[in-house]
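Have a look at these structures, which come just after this line.
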Structure I
Amino acid sequence: YRYSVYCSYTLEVSTSKTLGNTEVYDLISNHNYRRAIQVTFPEAGTIESLSICHAGGRGNMLMAVYSNSSGVPGSRLGVTSSVPVNSSAGWQTVSLVSPVTVSPGQTVWLSWVFENTVGVRHTGGSPARAQSGASWSGGMPQSFGTASLGNYRYSVYCSYIPGSSSIKLLGNTDIYELISNLNYRRAVPVTFTEAGTIQSLSICHTGGNGNMLMGVYSNSSGTPGSRLAVTSSVAVNSSAGWQTVSLVNPVTVSAGQTVWLSWVFENSVGVRHTKTPPARAQSGESWSGGMPQSFGTASLADFRYSVYCSYTLPGSDETIPADEADNTVSDLFPMEKEQVLIYPNPTDGEFTVSWKNIYDHRLIITIYSISGQLLKTVKTDPGINEIILNLNGMMKGIYFIELKDRKNDIILSRSGIIKK
């Protein structure tokens with residue numbers, strides 16, 4: 001007999017890959033020091049989770065991803081939540097709280113620590129594992145700390161999604177030589193080659209005071225039309241360089257769509273530009289006109305400005321919620337307490353950070369990703385006001401540089417930098 005009964009099924013298409021030691025080794029190590037193994041990525045990707053093969057146990061565990069610092073674990077890039085250890089032997093996989101993006105050729109360290117003694121599968125061999133003198137009480141700190149190396153391989157690997165960062169840039173990322181000090185409301189056009197969601201706008205200026213606004217306008221017969229989105233009113237960075245401001249509500253755009261990126265300053269602030277098309281649009285209004293629903297009458301002239309937008313591709317989870325946008329902007333760019341220059345910006349990797357004053361103690365320079373993830377921390381020597389850093393091993397995109405006086409617990413400056 002045949003009955004009118006059927007099942008529905010879905011096709012399984014997995015884009016995830018693994019990197020590390022997926023073999024279950026014979027030996028078991030019962031030490032519960034914080035340890036790590038290194039892996040080098042053959043392609044760009046985003047680390048989603050970490051897996052470890054252990055003998056089962058009790059209590060909790062933590063796993064994390066650390067940067068590579070001269071052959072040992074450096075600063076923490078991502079961490080899992082504290083989770084109970086599986087009581088049975090075998091593989092245990094834990095997701096990172098925030099995924100970690102990596103670039104081709106980048107080496108990172110996969111780290112773990114247990115609350116109680118749990119046997120982890122391993123064997124002899126290189127590359128060496130790193131071991132901290134700290135155990136569970138040390139957790140997964142921002143810096144791995146002093147580590148000893150030993151030629152052991154552990155059954156630990158990561159799972160990652162191949163592909164570059166979903167954050168892309170569109171507009172003029174070059175820092176042009178000319179400076180315009182007029183404070184009319186202006187805008188430059190950009191045309192999208194793919195669908196996406198505009199998250200933030202960036203402008204390169206000479207530094208100043210007062211506030212600024214940025215906005216996105218539709219295209220109306222070759223000039224700015226109706227307003228699609230706007231930023232909050234934020235304080236202008238006092239130091240020269242790029243300033244990035246998040247939109248209150250991100251804007252979805254389609255492939256082939258042209259929009260205008262607009263800005264206006266409360267006071268006169270020099271904006272980098274050059275004399276080439278496509279033409280910028282200029283309103284007869286300045287700060288008092290704000291960012292109205294309609295851009296209004298505009299004159300066109302062949303000038304390009306150092307202005308661009310950052311956007312995410314469809315399906316990305318990197319959107320900044322509207323109710324967090326104001327806090328994000330003010331947190332990223334507080335009022336400057338030090339005159340800081342970052343150059344070249346954009347950079348191919350190496351760049352210089354200089355500041356005006358001399359301090360008799362160390363300063364802390366921290367590099368963050370656009371999502372706020374800590375990537376690198378450097379301590380300066382006392383008595384200097386310049387240091388050379390690099391973004392080697394990091395993907396193309398926007399990063400934030402924070403200069404902090406830890407002795408007095410003061411953030412002196414936060415600035416943006418682009419790796420091209």
Structure II
Amino acid sequence: MQTRKLYNSDPYAHTFTAKVVALKPGWVALDQTAFYPEGGGQPADHGWLQDWPVTDTQIDEHGVVWHQVNLAAAIGDTVTGRLDWLRRFDHMQQHTAQHVLSQAFWQLFQATTVGFHLGEQVVTIDLAGGNLAAEQVQQAEDLTNAVLRSKLPVRCQEVAPDALPAAQLRKLPQVDKDIRLIEIAGFDLCPCGGTHVRDLGEIGLLKVVGSENKRGNLRIAFLAGQRAYRDYGNKHSQLATLSASLSEPPENVVPAVERVLARVNQLERECSHLREQVLTLEANDLRAAAKPLGNVACIVSELPDHSLAEAKFLASYLTEQGGTIVIFGLPNEPYRLVAAASANMGIAIGGLLKATVAQHGGKGGGSPTSAQGAVPSSSGQITLTELAQACAKALND
């Protein structure tokens with residue numbers, strides 16, 4: 001027997017009593033419920049049965065609504081249900097606002113909504129085609145908010161399939177039984193099984209917060225009702241903080257931030273140039289302390305205070321001068337190795353590094369003149385030593 005769906009007849013009913021009609025591990029079915037089951041892009045209601053949390057609500061192919069709850073009950077027991085009303089009303093605001101926004105896009109640009117998702121943080125619709133400009137999206141938002149301010153009533157009706165052509169829907173659904181229509185008086189009429197507000201004044205505001213092309217469609221992200229007001233409050237607070245930090249009025253924050261970023265970029269370039277000069281001096285010291293292997297300078301060293309990029313810069317700089325092999329160890333977790341050899345040295349540094357780190361459970365490799373890898377830190381120093389020995393042996397062979 002199908003569950004009697006109280007959310008269809010009265011979406012504002014958030015407490016009710018019902019009888020348990022079926023049980024399965026972790027789930028309870030009732031003869032009637034105000035809990036909306038997940039479907040049509042709208043998430044499931046949460047709440048409580050006998051003060052036990054309901055964490056999910058689903059409907060099966062027989063029209064039975066199942067509540068996920070750890071409730072000790074027997075078939076025939078009478079239970080009291082209570083919705084998480086703030087969650088439900090938020091869903092009602094977002095879902096009704098979506099109908100208005102979708103109709104706005106249709107009226108202005110004949111853009112059809114082909115997808116809808118009511119997420120925990122943001123709501124999205126997908127518009128077929130994906131070729132609207134930012135100015136057109138703004139026009140749809142403006143029309144939506146104008147309609148919301150009109151406080152039009154929202155009505156629900158069920159009609160038979162043969163009455164659908166007269167309903168003048170944008171797209172006729174293929175159904176063989178009565179279907180539920182949501183009407184926003186004089187503005188929109190749409191098949192929908194979700195929960196909605198009584199009138200648009202209960203929403204108040206919609207704000208588009210993003211758009212992107214997604215699989216050939218245009219995905220619009222928006223917030224409505226309390227979500228939009230909270231978002232405005234958060235952003236106003238952030239703007240006020242930035243304004244105070246920059247000693248600029250709110251309207252000047254953007255150019256002030258742009259000036260700060262430009263200065264930061266300039267300083268970063270200057271620091272990078274100075275760092276290269278310091279590394280060049282360090283490279284000269286490393287070369288002076290190099291261990292000669294015949295006509296080859298072999299530089300083996302740990303660099304505890306260097307980044308991987310700095311180690312690679314040093315290795316490249318040193319080997320450009322010819323007749324040089326460089327092996328650096330960076331003692332972190334994992335222990336990283338950077339190796340390089342001047343061209344025409346007759347050794348393949350990438351192969352030597354790969355074979356050496358593999359013996360200690362590491363990975364790595366590279367070209368005949370440049371390589372890098374990593375091993376567990378406990379094996380770092382021994383790997384560094386063995387790689388230096390492998391290079392010396394390769395030079396002597």
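Coordinate-derived values only; no laboratory data. Computed from a prediction, not measured in an experiment: that's the story for all the values here. Cβ atoms are built from the backbone, for glycine too; each structure is taken alone.
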Value 6.7, calculated as distance in nm of label points 7 Å out along Cα→Cβ at positions 146 and 354, assigned to which of I, II: II
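State the single structure among I, II that was used to calculate FRET efficiency 1/(1 + (r/R0)^6) of positions 18 and 162 (r between Cβ atoms, R0 = 41 Å, to 0.05), giving 0.75.
Comparing all candidates, it corresponds to II.
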Distance in nm of label points 7 Å out along Cα→Cβ at positions 42 and 346 derived as 8.0 - corresponding label from I, II: II
Identity of the structure behind 16.1 (criterion: mean count of other Cβ atoms within 10 Å over residues 50-57, calculated), options I, II: II
Among I, II, which structure scores highest (criterion: volume of the Cα convex hull per residue in Å³): II
Structure (I, II) behind the derived value -12000 of helix-only ellipticity at 222 nm (-39500 (n - 2.57) for each DSSP H run of 4 or more, over all residues; to 500): II
Per distance in nm of label points 7 Å out along Cα→Cβ at positions 34 and 266, the highest-valued of structures I, II: II
Highest-scoring label, criterion being distance in nm of label points 7 Å out along Cα→Cβ at positions 114 and 378, among I, II: II
Comparison of I, II by relative contact order in percent (Cα under 8 Å, 6 or more apart) - largest value held by: I
